[in-house]
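Several structures are given next for inspection.
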Structure 1
Amino acid sequence: MPRVRYVITGGAGYIGSRLVAALIEREDTETVVICDVKPPQGFRPKTRYEQFDVRDGERFREILEREEPDVLVHLAFILNPIKDEDTMYDIDVNGTQKVLDAASKAGVGHVLVTSSATAYGAFPDNPVPMEEDWPVRGVSGFSYARDKTEADRLCQLWALEHPDRTMTIVRPCIVMGPNVDNYLVRLWSDQPFQVDFGNMDGLIQFVHEDDVVSGIVGLLHGKHAGAYNFAGEGFMTYRECAQLIDSKVRRIPLAVAKRMQAAMWKLGQAESPPGSIAFALHPWVVSNEKLKATIGWEPKSSREAFLEGMQGQGKLPAVGVPEPAPAAA
C-alpha cells in the first residue's frame, strides 16, 4: 500500500484539526505536517508541527522541499471578517499565491484548497442551485467573498499551468455542527432577533462539519481534480431557521438595515460589513450532485446541520432533530 505524506496549512484550526484526526486514522497515511501560526491542541501520532505564517512563501517552500509531501492541503484563511482588509487580502489571496508558488517549485503532485460557495457571489441571476461550472463572481462589497473569488481563480489558473498535477477546489456553503464557533453561527445564536428586510423566504443551506471532513478525505483518497461544491441535502429558509430556534423577527426596511449594518460595522458592533447583506438578499445555494456522484458522499441535511449547530450553542436541547412541519394543504 503506498504511503501518503501530507502537509496541511491551517491544520490546527477548526476544520484542519478534524481533517488531521481523520487522516491519521488511515493506514496509508505516513505523516501529517501541520503548518499553522498556532500549535495544535495536543500531540497526535504521525503528526509534526511547523510554526508558519502563510505570508512567508520562502519558508513554506523550504518546508515543502524538506518534507516532500505527496499532498498539500491549504486551509489557512481568515473566516471572520476584519476591518483591516489589506491584511485579510494579504493572508487570503497573497498567502494562497505564495502557497501555490511554493507547491510549483517543490513539485507537489496534488494540491487541495478550500474556497467557498461565497466565491460564486449572491446575485439575482444565479441559478438555483449553482453547479461547479457557474463562474465565480464574488461580491465587491464583502471582503471575504471577494478574496475567496480571487483565491479560487488563482487555483484555477494553477491547474491550467500544471496539467500534469492535480488541483482540487472545495467550495463549502455555511459549515454548521456542534463545534462550530464563528460569526456565521452567531448570526442565529447571539442575536436578540432576526431582521426581516424582505428576505425571510430566501433559500439558505448548511453543510455539517463532519461531512466537510469526509468529503475532503474522499477527494484526497481518490485524487480527484476539479471544483466541488459541499452542501447538505435540501434547503432551508431564513424564516424556518428563525422558527426552529424560536427567534423573534422584526421587519426593517432594506435601506435602513444597510445603514444600520454600516454604522455597527464602523463602531465594532457588527461582525460583518454591510456588503454581506447581499448574501441574505440573493440566491447563492449550490448543487452537491457532483461530489455525491464522484465519491459516493452522503451528507446530512441542511436542517440537521443547522440544528446540531444550534444545539452546540445551547439554543436548542440536544434531543435529536425535529421533523419539519407538514406543508399546508
Structure 2
Amino acid sequence: MTSPLSPYSHFTRAEWALLRAATPMTLSEENLDELRGLIERVSLDEVAQIYLPLSRLLNLHVAAAQHLYRVTDTFLGKPVAKVPYVIGIAGSVAVGKSTTARILQALLSRWPDHPRVDLVTTDGFLFSNRELQDRGIMHRKGFPESYDIRRLVNFVAEVKSGRERVSAPIYEHLVYDIVPGKEKTVQQPDIMILEGLNILQTGHRVSGDGASRLFVSDFIDFSIYVDAAEQDLEKWYIDRFLRLRETAFQNPRSYFHHYAALSPAEAVETAQGIWRSINLVNLHENILPTRERAHLILEKGVNHVVQGVRLRKL
C-alpha cells in the first residue's frame, strides 16, 4: 500500500500488468533476442507485463505534449520548431539501463504517432581517457566529474530547442574510450531516449553569465530510474565481468584484454574489487540520491525481473 505522504503510487507486478489494457504486443522473440543485454534475459512475459504498460503510459504523455505544442502554435499564431519528447533512463552500473532503453525504443517506435525514436547514451560525453589521465581521475570514470557536463547539457538543450541536426560523440566499450572523429547525429526525432548514470543529478551546474544554471534533468520530460538491491547489482556486475572475460576481453583490441587470462576465481575477486571500490561508491554518492527525482521507478528483483513499479503522483 502506498503511504499518503509518499509522492509515488506503488503498483505490484500484477497491478501494473493490468494497465497494459489493449496495447498489442509488437515484439517477437526474435526481436527481443536483438535487444537483450549480456546478462539480463528479458522474456516476452516481462515485456507484456512491464514494458507494454510503460509504453502505453509514455505514449499518452507524448500525445499530451504534442497537443500542448499545437496549443502553443495557435497562441503564437505561427508554427514552432518540432521539439522531441525526451525520456531519461537512470540507474546503477549493471542494473540493465541499456536493455530497458532498447526495449522502450523498439516499443515506442511502433506507435503510429511517434515512429522516430532515437537512443543516446551519456557514455559519449565522458572525457577521453587521455583527458581523464591528465586530470588524474581515470579511477573516477563514471563519476560526475568524468563527464563533459557542459557539452552534454548543450547537446540536450539543442535537441530540445528543435535544432534540425545535433551531433553527439560516440563511445566504444571495446576500447573503453571515445572514438575520435565519430559522431551520432540526432535529426529532430519524435522521441529521444537519453540513458546514463547521472542524468537526474542537479549538483553539477553549467552557467554562462552566472545568472542561469542548467542541468541535464531540466530538459527531460519523463524520467525512469531502474532500481535493484545492492547484492543483486554486485552479482550482476560480477556475472557480466565473467561473461566479458570469455568474450569481448579475448579481443586483443579490448582495453581489458589483460583480464582474459585471469582464472575464474581471480576474475570474481577482481570484479568484486572493482565493484566495491568504484561502482558501489558512485552508486552511494551520486546515483542513488537521484532516485526519488524520477517520475517512475522500476523495482527489480533477482534475474532482472521487475517486481513493482512506483509512479510519481501528479
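Compare FRET efficiency 1/(1 + (r/R0)^6) of positions 27 and 83 (r between Cβ atoms, R0 = 35 Å, to 0.05) across structures 1, 2 and report the one with the greatest value. Show your work: numbers first, answer last.
On the way: 1: 0.15; 2: 0.80.
Going through 1, 2 one by one, FRET efficiency 1/(1 + (r/R0)^6) of positions 27 and 83 (r between Cβ atoms, R0 = 35 Å, to 0.05) peaks for structure 2.
For distance in nm of label points 7 Å out along Cα→Cβ at positions 43 and 291, the calculated result is 2.5, so let me know which of 1, 2 that is.
Going through each structure in turn, the value belongs to 2.
For the read-out semi-axes √(5λ) of the Cα gyration tensor in Å, a value of 31, 25, 19 was computed from one structure; give its label from 1, 2. Present the calculation step by step, with values, prior to reporting the outcome.
Details: 1: 33, 22, 19; 2: 31, 25, 19.
Value 31, 25, 19 for semi-axes √(5λ) of the Cα gyration tensor in Å corresponds to 2 out of 1, 2.
Taking distance in nm of label points 7 Å out along Cα→Cβ at positions 11 and 243 from the coordinates of each of 1, 2, which one would give 4.6?
1
For percent of Cα pairs over 22 Å apart, for residues 67-178 alone, which structure out of 1, 2 has the highest calculated value? Don't skip to the answer; put the middle values down first.
Numbers: 1: 34; 2: 47.
With respect to percent of Cα pairs over 22 Å apart, for residues 67-178 alone, the highest-scoring structure among 1, 2 is 2.
Using relative contact order in percent (Cα under 8 Å, 6 or more apart) as the calculated read-out, with 18 as its value, let me know the right label among 1, 2.
Numbers: 1: 18; 2: 25.
Label of the source structure: 1.
For which of 1, 2 does percent of Cα pairs over 14 Å apart, for residues 147-218 alone, calculated from the coordinates, equal 65?
Details: 1: 73; 2: 65.
Working through the options, I get structure 2.
Say we calculate mean count of other Cβ atoms within 10 Å over residues 115-122 for every structure; which of 1, 2 gives the highest result? Walk me through the intermediate numbers first.
Numbers: 1: 25.6; 2: 19.5.
Comparing 1, 2, the top value of mean count of other Cβ atoms within 10 Å over residues 115-122 belongs to 1.
Work out distance in nm of label points 7 Å out along Cα→Cβ at positions 259 and 299 for each of structures 1, 2, then name the structure with the largest result. Write out the running numbers ahead of the final one.
Details: 1: 3.8; 2: 3.1.
Structure 1 comes out on top.
Each value in this text was obtained by applying a stated rule to the coordinates, not by laboratory testing. A quick note: this is a predicted structure, and the numbers were derived from the prediction, not measured. Cβ atoms are built from the backbone, for glycine too; each structure is taken alone.
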